[in-house]
Each structure stands twice: as C-alpha cells, then as structure tokens.
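Student: Structures incoming, each one as structure tokens.
Where a number appears in this text, it was derived from the coordinates with a stated rule and is not lab data. As the structure is a prediction and not an experimental result, all values here were calculated from the model.
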Structure P
Amino acid sequence: MKRLNWLMMLLTAFTLSFAACTEPTPEPKPVPPAPVELTFEASVAETTRTSAFINVTPSNLEADYLAVVYPAAAVEQSASDAELVVKIYAEFAAYAETQEKTFVEYMAEVVKRGALENHEVKGLAQNANYYLLVFGVDAEAEYAASTEITAVKFKTQDVQQSACTFTVKSEVYLTTAALTVTPSDNKQAWHLVNVPVEEMQTYTKEDGEYGWSQAEFFQYYLNTEIEALEAEGMTEQQIKDKLIHTGYRTLNAVGLQPKTKYAALVAGVQYDEAGVAVTTEIKELRYNSGEAASNNLAFDIQVTNIEHYSADIKITPSDAAAEYYYYIGFIDSKKKSMKPIDIANAAITEYLYYWNENGQLAIREPHTGVADLSGYELNIAETEYFIVAFSFEANPKYGTIINEETGEYDTNPGTITSAPVYVSFKTPEHGDAYNADFKFKFTEVGPYDFTFEIESSDPSIYYQPGIAYPDGFNPESAIAASADQLALVMQMCMEGQSPCLTHQEALDKLKQQGYPYRNGSAKFYVANLEPNTTYMGYVLAIDVKTGKFAKCYFDLNSTVTTTAVGDVDPTIEILGVYNGEHEAGSIFGDAAMTAGKPIVAVTHKNLEGASALFTAISADPFADVNALADRYIISEFRGYWSEIKNLSVPYEFFIAEWDIEQTIVSYAQDAEGREGKVARMGVTPSQVGDIEELRAYVEERNSAAVAAMCQSIVVNNEATPALECIWGEEVAPLRGAEVIYHEVEALALPAGDLVNVAVVKGFAF
C-alpha cells in the first residue's frame, strides 16, 4: 500500500519511543542541584490557507527538541502523549526508510536548537484544524522523547469556494483506465486523484487511525504528488502542467493493480504563490480494474500549453527500447460512442496501414523512446482531440488473398499487444465573432496590386476577407453579397461531403479546399487592380455556432491608393526561331525538353530607366492577349514571369509550339519599382534559322551576365489571362513569385460598391 508523505508538515523528525528511565548515579559529594525541567513557549503567529507561521522558545536554548504540525483529528484520537508520539514516530521512521537512511541519521538532520521565530510551515490544507506539537528529545537515547508535549491548536484559513461541478466517467481496459472529466466551468482549474479505495479508506475511516475527511485526504495526496515532483527537479510551471488541468479532458491511469476497486476523485483547485488549495466539492467515481495485461508496456502522455490550434504533446513509454505506435485525431460524432480500445483499433486501419506509391498495403514504422511533439498543430478550436498509444504486432498477410476461388482476403490487421493508453483534451472555446477586433495594413503597393495584411485579435474567429471602394461602402451589402455563397458551400460540406462535421469543422475543411474562409492574422496578395485608385479592406466574421456571417468589420480610415504606372515602355523584337531537334541538348543541356519543339529567341528595346525586366510566353493568340489591359496580364502571369537578369543583353529563349500563334509578353519596373506598360508580340513558329546562331546568342547573354547565373529556357504555359481580380495568400516574394493563380470572380460593383473577389490559393498558416 502506498503511504502518503506528510513530512512537508514537519519541522523536525520524530523518535519511535519515549526515553527509558536513566540509571541513578552514585551520590556525589556535595549533592548537585536538581536538574531543571525543559519547558517551551509555543504559539502560532499567523496562518494562511496552506501555511502557518510559528514561534517556539525553549527554556534551555542548547537543548534538542522537535516541533511538529500534525492534523488535529489524529492528535485528539490519541489517549496519551506517549501514544501520539509512537504514532507519528512510526510514520516518520517509514519515511526515513524511503530515503535510504536510518531513523537516527534522519533525526540528526531535523532536530532543532534555539528559538524559532515566524518559522513558516507549508503544505497544509485549507480550513483545517492542526496542532503545533513541541517536545524535547534525547540525542544520546536515539532521540527518544524526553519531555511532555506542548500543544497549540490552530486552524488554517479558508479559500473562496467555486460552484463548479464535475462529471467523471471511466472506460477500463485491462490495467488502464481512461477517466473523462467534464467541468461545468471550463475555466476552473482542477486535479484528479486516482487511488485504490482501500488505500483511501485507510485515511478517511471515521474510526481509523487518521479520521480525515475526503477533502483533507485529497489535499494531502495532492501535496504529496507536488513534493514528489519537486524532488525530481521539476519547476513550479512543469508541476502545474502535469497536475493541474482545465476544461474537458480524458486522462489515462496506467499500471493499475489487476481486479482492484479504484476511486477517481476530482476537485477544483487554486494553485498560486500561496500553494495549492481545494476550491470545490469533490466528485468521486469508483470503478474496477480488469485482468492483468499480457504486455506491461505503459505510457505517460502529457498534454500542455493547449491553444486554439496547437498543443505540446509528450509521450513517454515505460520501456525506452520498446516499439509502439501513437495516433492523434479529433473526436467526431462517430468516435464519441467508441471506447479507447475501439479508437485504438480504428487507428490501425485509419493511420497505421496505408497504400504506398506502388499501390501496395504498407505499415508505418513504429516509434521508440520519447515522442516530444512540441507545438503540435491542431486544426479546429473548441474540439475534443485524443492521443492513443499502444504496442502492436502486425499481420504480414493482412490484405492478401487467402482464397483464390472466392476472392476472400485476410481482414485481420494484427494484434494490439499492450493496454492502449488514451487521453483526450479540448481546445479552447471559439471567440465571439460579434465582439472581435481586426486591424488592416497595406504594403508592397504597386499600380495593379498590393499586399493586404489582416491582424486578428482572436485566432479562432473565421472570416472572409474582402476589398471595396470606400465611397458609399455599406457593411450590410457586403454581408448580403456573400451570404448565399457561404450558405451553399456550408450545406454542400456538411450534408454532402461530411455529414458528421460541425460548422467550425466544416469551415476548416473549406479553408483547406481553397475557399475564401480564414482565421487568425494573415497576409493576402491582391492583384488586377486599377492604377491611382483608392481601396479599403474589410472582413466578414463568421459565427461558428450558426455557420453564418455575424458582422462586417472595416475601417474607413484605413485605405490604400495604388501607384501610377511606371515610366518604362519596353518593346519586344524577335531574334529568330530554331529547331529543338538541332539543339539536342547541346545548348540548354536537356535534349528531351527541346525535342520536337521550336525555340524562339527574342530581345528587348526601350529599357531606359528600367530596374528589372520580366517576360513570359502564352499559348493564347496575340489578338486575345492584345485586347487585355496591362493589369490583367501582369497579374495573370504571376508565377510564370521569367526575370531577365542582365539588362545589357536582354535576350530570352522560349520553347513554343510549331505553326500555332502564341504571344510573348514583357514588362519592366522603373527605378521606383513601379510596373510599367506591357509589351506584346505574336509569333507563329515555322521557318528556322541556323542553330549556331542560337548558340551565339546564348553565349553572348551568359558571358554578359555579370555575377548572374546562366538562365534557363522558358517553357510555354497554358495560362488563360481572362480575370478581373485575383487574391492569394502571400507565400513568396511578389512580382515574379512562383505562385500560380486560378480563375476567380470578376471585379464588379454590386450594391455598396464592393470589390467582389475570391481567395484562389490555399495557404497553411
């Protein structure tokens, strides 16, 4: 049976017995004066809810004595001083043994001499009665008690109580138990004590040795746990992370005694500089452990720093060399009815086994040692997540045909060989979409684009970003313009794709699929805009309880005006068309790339004042591209633009298609970085020149590229520049970034002068 360590309440140690009467000494001559009896002045100067400040003054300042704070019930149940001393000495001797010290060795460390002034005794229970016990000891007689006990009764202060209540459920598998705690107040800190009923009753029986209340037992047990972790070198914060929890959690009790009745005790606690105190009624759940596990591998799973979208997870196996698996997921409506063993079995098919690139069923590599998953990414706020860990023996024939005639295959994945250890936790509640704060900022402003930065006060609030013209902006119109689209995609997601999802889970899924719904602070790239035009930004916050827009947030004082068009107006001239079969990899180093293709070489003119030059080729005919405004072309070809590194030899080489009209486009930035006009040139490759002529152009460009790498050839793309406005999260430097944008809604002026756009590239943040 585990014995609790009450030594945090002791100022000194106890001896096991009173001193025996000493033998009379030969009568000296002359007769010495009679010995003076050792007495004590003792008092309790002050108490807190978990400590007391005591004063002790012995009549002989050179005498040895012990000062002890002990529960009042145990003191008052003792018939005499002798019985009380024997009781507390026996307990103290047991503790000395755990420290691998003899009783006498330990006593020598804690015996006091001299006066104690405002000496603090920590680790007491709140609103509890105690005695300060002081008595002399004889070091020559193995620290036996040598005086009567001086006793002072006192009571610790109470702590403000909380009305929070708890629901506790258990799921037992062999010698593990998943204990689920649901508080009525998710902000209430709480602790769980899991102990055999027999051990608890040793301390809480009314007619027992201690006669403690359940609250006192809980307090003392928690204090003992804290003291043990302090002895291991843990910091106060680490202890809090391990022992104190908030919100909905499932904790796992491992290594239980087989076929034993246990008590799970849960209570709210307050843990601060004054210590730890119980602040609620205690909720008790009793359950029975099962049969002994065939494999004794156990796991300590700690979850700390739980945020809306992340948590620190640490999995420590009892055997560092043992192989095991773990799986992390969230509880949907299907898994809510599953027991931990069922979830472990589901993890085997959902995670452990997978189809590899060869189309074969494979199993993931097992883990060994500690799995330290600091900052583990979670997708959804206000959602229950779980971790399950277990050892597993795979079936090598799983998924293989076992009967050729019937087509029957082996459906047994393998065997779980240890009791699954299961814990769960709930991410913090979603923020209030009706009471949020968003700040807007615009950077990287050009004639046709800018970066729109949104700072959100709450990372859990989902929203749809937007831009608008500030004149006549109407927030209700902004909501109305997008409400039907939100309702449609939410219905498609929740009823069609995943009927088990909540609104917030659906929003996360839609976010991953590229829909314009985001959460947290983010940067967005907005393009295909008009030069010299003023815009504003806004967000439509979404209520995750209803799946509808809650409020439009905007700031009419936060606007941006696109710049004027740059001064550089380049032109494109063709140098020649060459056969890729003749090149055969001898120039660009890749024969397969140029095989069967024409190679178009161009140069650029009118580059005075240019600081950078970009070019691209499109499969669209010249007539179509020529009809588009410059802003459409510059924005559409983001991700396709090839920068010409050296403006002194502004050559570029393209792989094109034979006998098809294609378009080459180019633009330059001026000294201020402003994008200028777009040059266009149609080309229909047919007649070819001498391949050596191409080789000379390439060598000229590369030799002139001072401190620049040789540039590669540009491949024709299938971009279709037919857009009005493009949005995308900023994932790379702008202007030439390799980000591909797809078709979005056209720039329009609906009610309220909104700029109707859509996010077109998914971004994990």
Structure Q
Amino acid sequence: MAQQTQEIDIRLWCKRLLKNWYWFFISCFLFGVWGVYKYFSTTPQYAVDSRIMIRSGESEQGIPQMEMMQMMGLGGGKMVEDEMAILTSRDILTQVVQELDLQSEYRKKRYLRWEGQYPSRDLTVEYPTTFLDTTKRYVKIQLRARKNDYVVKVRYGRWKFSHHTVTDITQPFQTCAGQIRFTIHRPIETGNKYRILTLPMLPAVDRFAQTIQADVLKKESNVIAITTTTDMPQRAIDFMKKEIELYNLDAVIDKNLMASNTATFIEERLRLIENELSVAEAEVEQYKEDYGIVDLASEAGLYLHESAEYKKRVAEIETQLNLVKYVADYVADDTKAENLIPANLGIADGSLVELITEYNGILLNKMRVQRTAMDNNPVVGQMERQLALMRENIVTSIASVSNSLKISKQDLEKRYGNVESQRGDIPSQERKYREVARNKQLKESLYLYLYEKREENALTLASTIVPAKVIAQPQMNPTASAPRLKIIGLICLILGCGVPFAGIYLYYMFNNRLEDDSKELERKTKLPFGGALVQNHHGEHVAVRDGVNSVSAELFRSLRTNIGFMVPSAQKNPVILVTSSVNSEGKSYVATNLAISLSLLNKKVALVGLDIRKPMLAQYLGLSSEGCLTSYLSDDSYSVDDLVLHSEFSNMDILPAGIIPPNPNELLQSPRLDQLFAELRQRYDYVIIDSAPVAMVSDTFQLSRVADMTVYVCRARYTTFDLIDFLNQVHEQKRLPNIVTVLNGVNAKNIGYGYGYGYGVTTSKK
C-alpha cells in the first residue's frame, strides 16, 4: 500500500511539474542569460606555481644537517618549515612589494571584464613623494576618457570622495587624496575606462600574503611548492622570482655576518698565540744552549710509548681549556654583547656548542626584527631578556666544561707522573727540556688549529651557495582555473530547474485549495466522482443546447451518463439534489445545465429552485419569479400548476424559488414540501433541486428527506481543504443521500481522456 501511494505521489508531482513547464523554461532562460553574463564578465584566473629546494648546511663531518637530523630521528621537516616561514615572512614580502612597486593595481575595461594590467601599459598614477609611505587609507580611482576631457572619480578611504573633469591629466590636480597626476605611456582612446586601486603598505603586503601559498611538497621533504591563483600571471611570476631572490640574499647576509664575526675572533687569537709561540720557541732555544742539548731525535727515543700517549691527551685537554678560556673571555667582554659568539672553533663539548648556536640564532632573529620594528617593540624586549638569560647559561656551561677538563687533566698528569717516576734515570735537565718543548708543542698545535679554522671560515665567507635552489621556475598554467564554462552551465541548470521546482513545491505545500485535478478530489473524499466541468469565463449560464458540441456540453453529457449509472436502480423518477459548500462554486450552473442535458434525452425534467435565501434560477433562464415555491409552501391555495414555468427547452419546466421569506428553514419543514415532490415524481422523469450551500445554512439538510441522491459541486482553485473535510463529515454523518462529487471550474486545456470522453476543445455552434 505504501509503495502504491508513493507511486501515485510521484505521478502527481510529475503532472504538476509538467503542468508548469513554462516556469522552468523562463527560469532556465533567465539563469542562462545570467550565466553568459557571468562567464564573459569574469576575468580569467590562472594558477602560477614554482618549486624550490632548501639546501641544508653541513656539519663538521661533512654530513648535511637535515640528513644528520633524520639519522638522529629528529626529522628534517622542522628545518624546512622554519625556512618556509622565513620565505613568507612579512619582512620579505614587504621588500618584494617595495621593489616591484605593487601597492597600485591597474585595470582596464574591455567589453564586460575589468582586465588587470601588469605592468600598466596605458598609464600610471603619481602621488606626492611621501604619500605611499605615510598613508593609512586606500585610494580608488576611476578614469573615463571622453572626446575632449577625462572624468576622474577619486575615493580616499570610506568617507572622502571627489569628482573631477580634467582636460589634461598629465598636469597635477588636487583631489581628496591630495595632488595627483597621470603619466600616459600610449594614446588613450575615447571611451576607455580604467580602475586604479592603491593600498597602504601593510594591507598590500597582507593581500599578497593571503594569495601566495607555500607548502612542503611531501612529508619529510625539503622541496617547497609556492602557488597562487591570479588574473595577472606575469605579476605573480615576478613576485615569486623576487621573493626567492630576496630570501637567498637575506640568508647569505646572515651567513656572512656570522662568518665575519668568527674571522675577527680567530684573527685576535692567532695574534695572541703567535706571540706566546715565539716566547716558547725562545725558551727552547735558550734551554738547548744552556744544557748543550743537540740531538733531540735520539733523546726522544727514550720516552716510553705510554708516556707519549699521556702527553698527547694532556695536550688535547690543554687545547680545549684554552679554547674554552678564549670563549669565556669573549663572553665576559661587555663591548661584544651584541656580537655573535664564535661557535665553530672545535670545542668538543656538544651541549656548549648547541647552546652557543641557539644563542646566535636568536640574536640573528633579533637583528632581523630590529630592521623593521620600532625601538619599543615588545618582541625585541622579550628577545633581549631571553638572550641575557642564555648568556648566563653559557657562562655557567663554560665554567662547568672548564672544571671537567681540569679534573681530566689532573688525572692524566697524575698518571703521567707515575710513568715518569719509573724512569728515574732520566736526567732532570732532559725532563725540564721536555716540559719546555711540550709548552712549545702545545702552542704550535693551537696555532695550527686556529690557522686551519681561519681558512675554513674564509671559504665559508667566500662561498656563494644560496639556501634555496630553484628546481622549477615560476610558470603559468595555460588553462584558466576560472571561469569554468561547465561549472557555470551546471550552476545555471541547477538554479534554472531548482528555483521553479522550489517555488512550485512551496506553492503546493502551502496551497489549501483544490487543484485543477479530479484525482485530488477523489483522494481527499473517497466519494464517487461524477465528472469534471470547465470553467465558465464568459458568464454564460446555459452551456448545453441541442446540436452544440462544445467542451462544456460534452462534459455535461458525460456527467448525465455517470449520474444515470449512480442513481439507485430501484428508484423511479429520481429526485437529484444539487448543492455545494459555499457560494460561487457553481451549483446553480450545474443544476441548470444538468437539467437541460437530461431534457435533451426526451425526458421530462423539473428544475426546482430551493435556494430560497439567494434564488438564481429565474435570473439564469430569464424567467419571471411570480407564483413561486415560497408562495406554495406558505399558502395552501396554490397548486403545482401555479408554480410551473415553461422554459425554452420543450421537456424542461422551472419551479423558481420566488420572494425571499423571513423564515426559510421553517418553511422547508412544511408538509407541503413533501406533497410537492410526491406530485413532481408523478409528473416528471427527473426532478433537479438547486439548493442552498450546506456549509453556510442548514436549509439543504431539510431537503434530504425528499432527495434520492446528491450532486455535490466543488470548484477548482476555490474550494478549500477545510470545506472538503466538512463534506467528509456530512458523508460520515449521512446527512445527505448518495453523494456524488463534481469538480467545476477545470481549465479546458487540462481536459483529456482523464475527464469524460476527452474530445478536446471545440467551438460551439451559434
């Protein structure tokens, strides 16, 4: 049952949609026009992308830092993310906007589109010298070229407007945004229109920051993809190139700054060690002269291997102690508090080196921020406090490393002393010589170490390797990403069909009146359906005549036939009551034409007007209402013959209601009414009663005792669902006999095989 109901509903909605097909046509046409306008008015958007690879620095062992981090399980993605943040930082983007002069955007009207110009080929606007650096408001300029002059509209921020008519725009003129002038690069034709948008630096930078996207191409990869979508692809290409260029330049400057600081430190230490080495060499020479030591090679063979190893290790510790001392002296120097601390000296303690490297990174970041920030910037203050704390930690770490080295040295010297004590036969002069020579060797090794580091740092300083390698130059996708013809067409189709569908759906959802469809009346009443009748547009009350084959006449013939089958078979000379719920549903029209249709079958028909509150039959047929039913019911002296009026139809008589009485309901309860219909049944084959609307007065219910069946008239687009519910209550309470429904006022275009015989629309004969 549910499946059957669903099928019926689907068919009903399909019929409703097909009935309103023209709304779909109009909607699709209008949205199609909108789609065409949208397609030709939208400036094409193109995707521009580039690929760069972030090079990582190398550790002391020659292993790339990123690879080294991955080997340690730390992952190299963090380094790439940091570099990506620098690449898209406001500092870099600001430099790009400044160097490419991207604060102003130029557009030219071409047909329906405002096409961007980069660089501006026709004209450029010039502001006062410091205007772009100081303004905090945007400037919108609209320029239209006329035959003899130019119309310039200027908007400065939200509230300032000015309108100008200028003969020569190359000459300065005053506007709400100050004095401006234009530079013409090529002749401007009459009718050309231009739009120029100039933004302050910060909004201009933010605008590009929102459009330029930088993402890691793959997880754990060091390749960055830079993408954007714009209607000016050349501008985007130039922007990406300049952005990568400035990023590399900034990185090289930072690298050279650190290397230069390290070089200065090494040069200072080399000069100091060189003096100390000279003193140590002089001591060795003087000792040789004093004690006559000549053949050091033969003397060196006397040392045991173990003693040599201890001395070597002691020398290494001495070197580390000196390096740590040098760094401690450098950190303690207040004049160098703003300088980078040398980090690549070869200090063996990894934690100290890592701490110094982190300190230098924060110091570089502070320097970068200070280049664009104000003196009282809270970020700078926070960095200074962090640097001070880290400098204290470095001092503490240096002290800890120094103490550890001293302990290790003492242990080695103790072991070395034990070895030396076992060699008591070695002359004291030789031992003293070894001490002097060891001091000299220490100074030499330290000098050579620093000299080697100076050369390495010089190579670093001279290196031109940039951190970002371009592996795919910025280029434009030749296929426009917008507007998409297929997408616009699909949207237009969806809206073109969806809007009328929604309108039709809402209309029927909120509609409380019968549709122009008999099936709906049958579903809502479950009563026998007699037929559908077309609406009477011309005010004609008589639709059925002999020899007329109009739609109305044919439908009344179909109604006549259906009623003939629905009349109780045992009933002879039936009385048919015609009524409705309210006025204007067409009951009198139906009663009149049904009676005429029956009379054309050579049946004697009496048409009785018992709507005594609002009688219309005599008016419909153009008859006099003298000697009428109200007189008969109220006066015993009247007979049936006094009531009967003969119509133009040979087999049909009319009994009009007559004058409206003061007591209609009581009058219809008179026994004279029963006598009247008993006599009419004897005289006529059919008796048709035109009664009052049942939902307005109760008169009609008094007539149910004399009627054999009821023709209940409803009207399409007029009868409400509440009245249908009232009809169902009347049927359930059996207040009217054998109810048959009729749908009046159906559109003739909807008449087909679903109604009557479905002969279609024909012209009636006059």
Structure R
Amino acid sequence: MIQTHGKISRVEMLPQPSADSLLCTLHACPKGKNATYARSFSLTLQRMGVEAHPYIGNTLASLLVGIQSMCDARRVFDKLSRPSESCWNCLIQGYIRGDEPQHAFILFRKMEEDSLCLSGSTYACLLKYCTELRDLETGCTISESVMRKGLLRTNLLLGNMLVDMYAKCGSIMKSQEVFDILPIRDVLTWTILIRAYLQHGHGNKSLHCFEQMQLEGVSPNAVTFVCSLNACSSVGALDMGKEIHAQIDRRGPLEYELLVVNALVDMYARCGCLRQALLVFHQLFMRDVCSWNSLMTGYVQHDCGKEALECLRQMQNEGICPNDVTFICSLNACSCAGEVGKGKEIHSQIMTIGYFETKFQLGNMLVDMYAKCGMLADAEAAFGSLLVKDVVTWTSLIAGYVRHGLNEEAVQSFKQMRSENIDPNPVTFACILKTCGSVRAEEKGRQIHTDLTKKGLEGDVLTGNALIDMYNKCGSLSHAEAIFNIMPAKDAVTWSTMMAGFLEHGHAKEAISLFLKMLQEGTHPNQGVLVTVLKACSDETDLHFGKLVHALILDSSFDNDTVVSNTLIHMYAICGKLEDACMVFQTMPHRNQVTWTSIISGFCHSNDVKSVSRYFLGMKRGGFKPNDVTLVCLLSAYSHDGLVEEACDLFSSMMEDPNVYLKVEHYNCVVDILGRENMLDQGKELLISMPFHLNLVGWKSLLRHCKTFGNVELGRECFDNIIALDVGNSFAYALMVDIYVDAGMWEDVNQLQVKQGEKRAPEIYP
C-alpha cells in the first residue's frame, strides 16, 4: 500500500534509479519477450520523464517497435533531440512490418535529407515492400540511394533485391542495368534475371542468360533449372530443353527434385513431345498433383482431350486428390474431346468438394466447357449460378453464342455486360467483332472500333486481327488494309486474315504479294497462311508459285499437315497437274473425308470419269462417307460422260440414305444429265418434286436442253418458271428467242422481244 504524508508519496521519496540501471532493465525486456512488462515499464519511464534521455529514449523506442507499439515508439522518437541512426532504421522497419509504408517512406526521405545512414536491412525492408506494392517510383528513389552510397559493391543481397524489384515492377531494362553493374553475381542473381525475362514473355532472353551464367562458371540450382525449362516451354525450344535435361542427368539423382522433374514433364508436353513427357513422368518414384497436372496440360494443349481425361482417372485411382488446376485441365479436355457427359461428372465432383464456391475460375471454365460443347442451356445455368461474374465469365458465354451462330444472344449478353460496368477484354471484343462480321453489321463494328481506340487496344494483336476480319467480311477491304498497316506488331494470324480478305474480294495476286512480304519480314507462316496462299495460287492458276510454296512446306513442320496437304491437292488439280496432286495424296500419312473429295474433285475437273469412280470406290473402302461436295463431283462426272443409269442409281441411293442431306446442286446435276439424254419430261418432274422452290439454275439448265432438242412447249414452261423467279433474266429471253427462231415461230419471237422491251427489226427474219 502506498502511504502519503501530505502531498509527497513514499515512492517519490525513494532514490531514483540511475540511467545505467534503467538501460539494463530495458535491454532485458526484449530478451524476456514480455510485452506486458515492457509496456508497463515504458509508462513508468514516461511518468519519470526520462524518455528524452538520449540512451534511454533510443533504446525505449526500439523496444516499443519490437512489441509492435508503433504509436508509443513514435511518441518517444519525436521527443528525442537527436535520435540515433539505429533508432531511425528500427522505426522504418517497424512501419514496414506494421503495414504502414507511408510513414516509413516519409522517414526514409527525411533521413536522406539529413544525410543519415540507412542500414542494409532497412533498405532490404523498403525494397521488399516496394516490390510487393509494385511501387516503381519509390523503388527507384531507394535504388538511387543504394547506388549513391556504393552499397552494391559489398551487399549482394541488396543487388539481388534491386534486380527483382525492377523486374516485378515492370522495368526489365532497369533490372538488366542493375544486374550489369553488380561486381559479384551468384546463382540467385542469375536465377532472378532468368525468371524476370520469363515473366515478361522473353523466353529466348531467359535461355540466353542461362547459357551466359554457365559460361561465367556459375552452376544452376534446382530453381534455375525449373525457370529455364519453363522458358523452353514458352518458346517451344525443345532442343534446348533436351540439353538442360542432359545436364540434370549428369548432376545425378540428387538433382531429381520433384519440382525439377515436374518442369521436365511440362516442357516436353508443351513442346509437343508427349512420348518423352510420358517417359519422364513414369520415372518418378513419387508423383504429386503437379506432376499429373503438367502431363494433362500438355495433352490438352495438343488437343489430346481423351488422353488427359485418362490421366484424371489414373491419378484418382492412385489416391491423389485433384486440385482446382486439375479440374480446369479436365474441363478443357472435355471441351476439346466433346465429352460433355464426362464434363457433367466433373461438375458434380467440383460441387461435392466445394470448389465451386471458392474457386470462381472453375465456374468460368464450366461455362466455357458447356458453351464449347454446344450445351448452351447448361452454360447459361452455370453462368446464372455464379455469385461472382468477371469479364472471363461473360466472355465465355458470349464466345459460346458466337461459336454456335447465336449472334443476337451474343450481342444482348455484351450489352448486359456493359450495363453491369464490366469492361470487355481483348477476347470479348474479338468475339463481338466476329459477330458483327458474320451478320455484316459494319456500323456496330465501327462503334466497337471506336471503343477499342479509346481504350488503346486498337494496336493489340488479337483485337487488330478481329477488326481486319470484321471489315473484310463487311466488304470494307480498304478499312481492313488500313488497320493492318498501322498495327505495331503482327503475328501469322494477322497476315493470314489480311490475305484471306484479299482473296475473298478477288485479289489473289495481292494475297500472294502479301505472303512474300510476310516472309521478308521474318514471320513464319502458320497453317492458315499456307492454306490461303495455296488457294490464291489456285485462283490465279499460278503453278510456278504454287510449287515454290510446296517446297517451303516440305522444309517446314507442315509437310504432314492434313489441311495443308488437302489444299495442295486442290491447287495442283486446278492447275491441271493431277500427277502432282496424286503424289501428294499418296505420301499423306493421314487422310480424311476432305482429302478424298479433293482428289475426286480434281479428276472431275479434268473429266476423268474412270479415275473419279476409282477413287470414290477407294474412299468407301477406307471407311470415309462422301460429303455433299463429293457427291456433286461424282454426279457431274457422270453427267459429262453421259452415264445416265449410274447417275440415277447414285441419286436414288442418296435419297434413301437418311445420313445424306441432298442439296439443290445434287438435283441440278441429275436434271442436267437427264436433259443431255433428251429425258426432258423426267427432268421437269424432278424439278417440280424437289423441295427447293427457288431453283433458277435447274430451270435454266433444262431450258438449254430444250433448245438443243427443239422442245418448244417445255421450253415455254421453263421460260415462265425462270421469269417468275427473275423477271429480267436476259439469258432466258435470249434462249427462248433462239428456240422460236429454230422453230420458225417469228410472231412469237416478236411478241417475246416486245415483252422484253427490245423489239428487233422484223425484216431480218424471213
């Protein structure tokens, strides 16, 4: 109990402890880690009025920072006439740890003004926070201070942190500059730079750094190997990946950390070397979920959806629980394999685990999977069940509508998305521009073009390609060309889209010229480019240039591409080089329905009916069903050779086959065959019975044969049907006049010419 005599307590009458004893007590507080005691003792010192003592105050402020009492620490700090440099540093670090960087940076600037020295650990704290906040401006200020004081000569940690800070703040050039001036660089320094280039999309520069690192005698560690393998994956550098794999092998089993092996599997899979990926995968004694995810991702990337789903089954059989990445891969696999049933099963698993509520990316992928598989009602249901919808969610739904030709629904969803203040991304814009192109809505496309310009996305490769395609389809070739010319960067799709526009508008020569310009600028052609330029060669019947393109294909990775080979067959056939077309056909490792149709069409073009029949038989023996183009070719060949019976038998079998969708071209071929054989009434009956009412070509064909065989009555009937469809058809008038002239029916000739409004002088007729 405290007893008092008047106004003075016994405590106050006791002798005051010395500064040394107080300091000893302060130094003991952190060792005991007793925050309560420290705060109590701090209050005692405050009441004693000794906080401003230079030794006690500095020590007390540091103590308060240690127990995270920053307000009290700052109060003591502000009372000190000359806080020590260690106290400044301690306070700055305390603010950083307490997530109050604004106070830390103010103190840092004040220290700079007063020429006080920051410790290396304080600089490290400041740089770490700048990195986390992506605060490049403050980071630059700190960097200048570090360099001005020459700390990089002795402090490798700060050097590494600066390289990392600049890289993560988006300034890879500054990162490289700091790296270049470092007197000492260790494996961590090199790894940071390798990873930095990789994160900024410069995989080739990452690999160059990896090579330079080893030339300087620095051995990579596991993280370096992982980053370098990821760089190989990003640029498809399979050969370099194999060299790194050989290095890992030489290092021995200790280097086969699970992280490294997973990166190897990922590298081989992404580079399309799936067999090697599988071999490395099976060498793993222990496989985790990342191992399986790496393999599955590779399968999905190369459209091997069924193989990816088999991986899912095997990993679950091994007792490994899939994570959200696994499910995303699996849903992607369902999309590319069209396995909507499996997709629904995975959907059920996701709901059971509860990922749906916590991983909204899975919700987005579900919408995407259902939309790609054509299950738009399910896509809409998944979309509606999501609590959070971002731009990816909306884009997945819009893309589904566009893919299946539901342009109105796509436009409405786009409008609703904008009304909810969600900004479209380049993919969204690309989808809606595709819709505009499909329905020839140029005005709407122009509005979207204006939006893109305002957002600075006009030069984006994806949106730029979509704009070119939209203007091409809307018939505005000049606008498409203008967009193409101003694009700062062009990929193979850009060139292909512009070439297709030229070709679509009948400018095959310009398409070929653009292809040559693309090669001169160093862009490697993709499948679309090669197909388009070969079609241009077909349109121009430019066999010489077509052969040059063929030589280029043989030297590329597309020499076994089925789509490209099909187009080659077509090009050679159109140019009259069927022997070359057959050579391509014979050397193809894989053929499809289009392959057979292309070679059959080529022989049909040259009126080689025997070859048409032979290849048609080979097509059926190979298990390929003829499509409508194949059947048109076959009927046309029969028509030119006068094989009426064969044509009628084929047509009858087509009518009886529920899997064959008869088009107007099929009917017209048979009408032409019947007309050639003077079976005009049968041709008329076929025209009347067909489900197509607007068949101008069929009636014109029959009218032509009526002229050949002098059938006036049926000719009149054909003429009336043509005029009913096209009142001013000059072909019909001219042919009917010839029929009347051949029959000597001059009065009918004059009446018909009056009807047409072009009455000729009667004296020219006898």
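Student: Can you spot which of P, Q, R the value 15 was calculated from, given it is relative contact order in percent (Cα under 8 Å, 6 or more apart)? Write out the running numbers ahead of the final one.
Tutor: Numbers: P: 9; Q: 15; R: 3.
Matching structure: Q.
Student: helix-only ellipticity at 222 nm (-39500 (n - 2.57) for each DSSP H run of 4 or more, over all residues; to 500) computed as -5000: which structure among P, Q, R?
Tutor: Values: P: -5000; Q: -16500; R: -23000.
Traced to structure P.
Student: Still on this model: Have a look at P, Q, R and say which one yields 39.4, 155 for Rg and Dmax of the Cα atoms in Å, as calculated.
Tutor: Values: P: 38.9, 140; Q: 54.4, 181; R: 39.4, 155.
This figure was derived from R.
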